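Scrolling down, you'll hit the structures one after another.
Read-outs: derived from the displayed coordinates by stated rules, not from any lab. Nothing here was measured: the structure is a model prediction, and the numbers come from that model. Cβ atoms are built from the backbone, for glycine too; each structure is taken alone.
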Structure P
Amino acid sequence: MGSMTNLSVLADLNWALFSYIGLMLIGAMTIHAGLCRVFKIDVDTFLVTSSAAIMSVPFIPVIVGALRNQALLVPGFCAAIIGYVLGNYLGIVVAISLKSIL
């Protein structure tokens, strides 16, 4: 896969969109970390749930294996699946709301 990378795509990169997405990811991670600190959630749970939010379900076993904490496997899967479900419906609600506002 790495040898098939097309680096010419980087020349046409929309830097405003790239910056926006990067800012949203950093902001979401900062809010997530702050809420975990406020509610005294341990670091392993934070890492698994943030990985589930940013990446996807197949990466959870890798993170859990690296942390050597198998007890977080099922909660990580649950967090990822609930995130997908809520994210899809919230995305639809936001799209409809913006369409009616604009």
Structure Q
Amino acid sequence: MAGLNSASAISAVGLRKSYGEKLVLDGVDLEVVEGSVFALLGPNGAGKTTAVQILSTLIGADGGRVRVAGHDLVGEPDAVRSVIGVTGQFSAVDGLLSGRENLRLM
């Protein structure tokens, strides 16, 4: 990937993150086409959670450039937050709601 694509849902180039001496993300490039279904898979410790936390503005990256829905992650974090929704893997499910209603709630 040569550069950021502002037409993509997510576009990341050279995403890096360390925790002390532990390098968690080492120059990750990612392109997610708008309207597509995307899965981020990998073994424990691969950096999936860290990547999602960065993409959702919960933590900062140490390097790289990212655009989410055309918005620069660093320069426009509020704009990024206004166009995304994030729910955890183990979020509570309301048994009184349908599956669709639970997804809409999340």
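Any idea which of P, Q comes out highest on mean count of other Cβ atoms within 10 Å over residues 42-49?
With respect to mean count of other Cβ atoms within 10 Å over residues 42-49, the highest-scoring structure among P, Q is P.
Which one of P, Q has distance in nm of label points 7 Å out along Cα→Cβ at positions 34 and 74, as calculated from the coordinates, equal to 3.4? Each step should come with its number before you reach the end.
On the way: P: 3.4; Q: 2.4.
It was calculated from structure P.
Thinking only about volume of the Cα convex hull per residue in Å³, which of P, Q has the largest value?
Once volume of the Cα convex hull per residue in Å³ is worked out for each structure, P has the highest.
When mean count of other Cβ atoms within 10 Å over residues 50-57 is computed for each of P, Q, which one produces 19.1?
Source structure for this number: Q.
Given a value of 18 for relative contact order in percent (Cα under 8 Å, 6 or more apart), point me to the structure among P, Q it was derived from.
Answer for the origin of the read-out: P.
So helix-only ellipticity at 222 nm (-39500 (n - 2.57) for each DSSP H run of 4 or more, over all residues; to 500), computed for just one structure, reads -5500; which one of P, Q is that?
Q
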